[in-house]
Structure 1
């Protein structure tokens, strides 16, 4: 199979909100930029498939203080106020840019005041793609990146992938790489997220990056049982019922999802979005029209008629775990590697909980902008030698089996990890005696993947990444022996003030996790 080579100052992996903002801000510095997307930039991913709120808050002290406090307790007090301030400022500026430069058609209130607290995903991403192209960025559609490239010092020096439209392989030598490839939803079926398989996390780990908050990776979202649409904000206006019509006390979209999940273990759950008045109902249809398509086709009025619901795992797409951020420019612990969006930990602004899209979209916008600019600055320091560096491929699991291959298929690996991560009784209602067998199972799957999963398609790489993600997640969940944020230990139901710290995790064949302070001390000792 032939391979073609490209050169750029900055390579952006992923074409969702974080990736497109990264590409725009890197190109704005004058850097040459290549953006590679597993799908079609502008249509693939969670945002492009629906609408989302945005953490857009006017720069007034009282409003900002209230915005920061709104999720602090839910997140287990692990968020950082300075980072929250930075994100609020950056998101405010970039959303205004989207309106003024990108000409996004935000609605207005009756007095003409623009309403910029949410976006329609398809229109937002259509405009982002157009802006990226106008900025001179070369877009590689349907071209999943399979592995990172490193130079002789261990710095990231580009990436390699495959062009699904031509069957050719490609290699991009770059001064710096921004991973904006999304989180991992374990192909659970949630709308737009089946491309989010944690590929970037695996690639980052292979070059030495570490993770933060992986125990906060068990986000489940409410969805009608007959669709994959997970717009949980609307369920805050709903009432949940059993089949006999009795109300399920405590069930809700923010604090009551575990109540819904526990009921679903033994019986069906129904919902009516009956707390929305006529104006709110109209606003909902305008704001998220695709939410109502399946209802309308079946003749269901969700504001009046009970409809069955389920809960779909969204992992680190809605969870907060991801690659550790080492600098304000979204640099990692690996030179030349930057992260943005869901692949990066969101603990800095959310702690251990995100319930809706607003914080996630603000993080994508802000982290993407900072990572793109930071990567461009780093690439400038590398200069022309980026194109002439001798590079080596870093990918292993799912690409280069240690054995002869054939011991496990991508589908078998995917099914095994899903069997462990999707059930509520294992991953939501966590206990040591449930987590330990689950970790043993995915560890065994990992050994089979490393030894025998042949890398004939990018599907093998996706399967390997999902297995790796589950291992980091379960290992961190066993380490945090308390309940904090979305991490709920049934055997440790209280929040432990001694564990009010972030957990750093890492490793491929051998897993580890430790408090962030201990990790930083170990890094200082190595540097010394």
Structure 2
């Protein structure tokens, strides 16, 4: 057992908690962070890894939601709120992890939207963001190709330009988890809830099994929050066997393709009057997606299917040349599940909203939401926790947003690292700066006694072995995928070869021993 894990297990064994959060995705971490900053004694437990499911399978966007404007005036307040949270993340909380990115919406002859409609839409979208990124506008076809070299030009009439942000969702999750721990929360992954503690019908805690060493233990808590995403109703049935289904699931698949030509902008490609397909330069590659279809299987088994690959490539081909979409470029695929309110009809038309409810035993369940507003959702859940505790916690996040660990402009961090370690290649310096910020110094300090930690994990990628050591020591990494998929970018680049996985496994085993 690692030292970090041993400390967490010891802390979980001392006394009762004000709050136990079940689920280490975006909403669970946000709630834990908010609760710890408000002075509550809070624990978070996660059956798998932090952001191991839905929260690391997003489209990697922090966005206001341009397409929501098609819903009419009722969507304006939501878009304005999304923009405020987008700017808070990019300007204050995590400028090293959340970066602005221009987006193009191509306009084709016979397409679902005209130049004038899209032009008006991006101007309104810019206004709702306070014009913080500049004014949205319509570009000529010639100018559009300067932003996206693989833009399909046949029938192209121009493109609307607007701005949003992108991120590495796994790194945001791990960094926010660290922020919660630094505020006093106790977090532990790979520990599953096997039962709820009760006094009569009232939920008073959780019974747990550690998946790493097989041991069992329990926690007492004044309030329990269920933030388990696709497993929400399974936990609700632990509380109340007769609990009716409250959610439905929609599968979203993505592809990651290798690209040789840098893109200056992402693309939002209209599929129909509701759905769009994204093509986003991400981690030096091209991220494509997403699908939207009802899913009724085991959430643990969600996969990107061959049919999903065909669909995503087909929809992307509306706006991207065939050369860039060649299947030989495919590096990685992934799929996640959106949690939608229960109901009927096509999932693509279902409301994307957060629902907070209390069960018969007093357990608070939170369903839905998205990365853009995860901080605000955490504050909303905390307000409900405050009501259950008889305390006013509704103003916990008033004022300037708290920064996440490492928050700094990555360009400045990269320049500083280059002066300290001029032998490190530029791509490694940029990679560390945009995934750790000022915490990069902590990562590199691990190599002072072992310079081999400065070696690349794979010769074709920017990740180095010091990141693996850092993940194990400071970021709760226990399993190979914890490191290669969610603490680094090895898997998403298609570089997790058998030898890399084997060496990483040996590294973790040696460190734990």
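Just so it is clear, none of the values below were taken in a lab; they were calculated from the coordinates. These numbers were taken from a predicted model, which means no experiment stands behind them. Cβ atoms are built from the backbone, for glycine too; each structure is taken alone.
If you work out FRET efficiency 1/(1 + (r/R0)^6) of positions 341 and 485 (r between Cβ atoms, R0 = 35 Å, to 0.05) for 1, 2, which one comes out largest? Can you show the working numbers first?
On the way: 1: 0.95; 2: 0.75.
Looking at the calculated values, the largest one is 1.
Comparing structures 1, 2 by FRET efficiency 1/(1 + (r/R0)^6) of positions 93 and 405 (r between Cβ atoms, R0 = 41 Å, to 0.05), which one has the largest value?
On the way: 1: 0.25; 2: 1.00.
Largest one: structure 2.
Of the structures labelled 1, 2, one was used to calculate FRET efficiency 1/(1 + (r/R0)^6) of positions 197 and 461 (r between Cβ atoms, R0 = 35 Å, to 0.05), giving 1.00. Name it. Write down the numbers at each step before the final one.
On the way: 1: 1.00; 2: 0.20.
Attributed to the structure labelled 1.
Comparing mean count of other Cβ atoms within 10 Å over residues 221-228 across 1, 2, which is largest? Provide the component values of the computation, followed by the final result.
Working: 1: 19.9; 2: 25.5.
Looking at the calculated values, the largest one is 2.
Out of 1, 2, choose the structure whose coordinates give mean count of other Cβ atoms within 10 Å over residues 5-12 equal to 16.6 when calculated. Intermediate values should be presented prior to the final figure.
Details: 1: 25.0; 2: 16.6.
Source structure: 2.
With helix-only ellipticity at 222 nm (-39500 (n - 2.57) for each DSSP H run of 4 or more, over all residues; to 500) derived from the coordinates and found to be -9500, which of 1, 2 does the value describe?
Working: 1: -11500; 2: -9500.
Attributed to the structure labelled 2.
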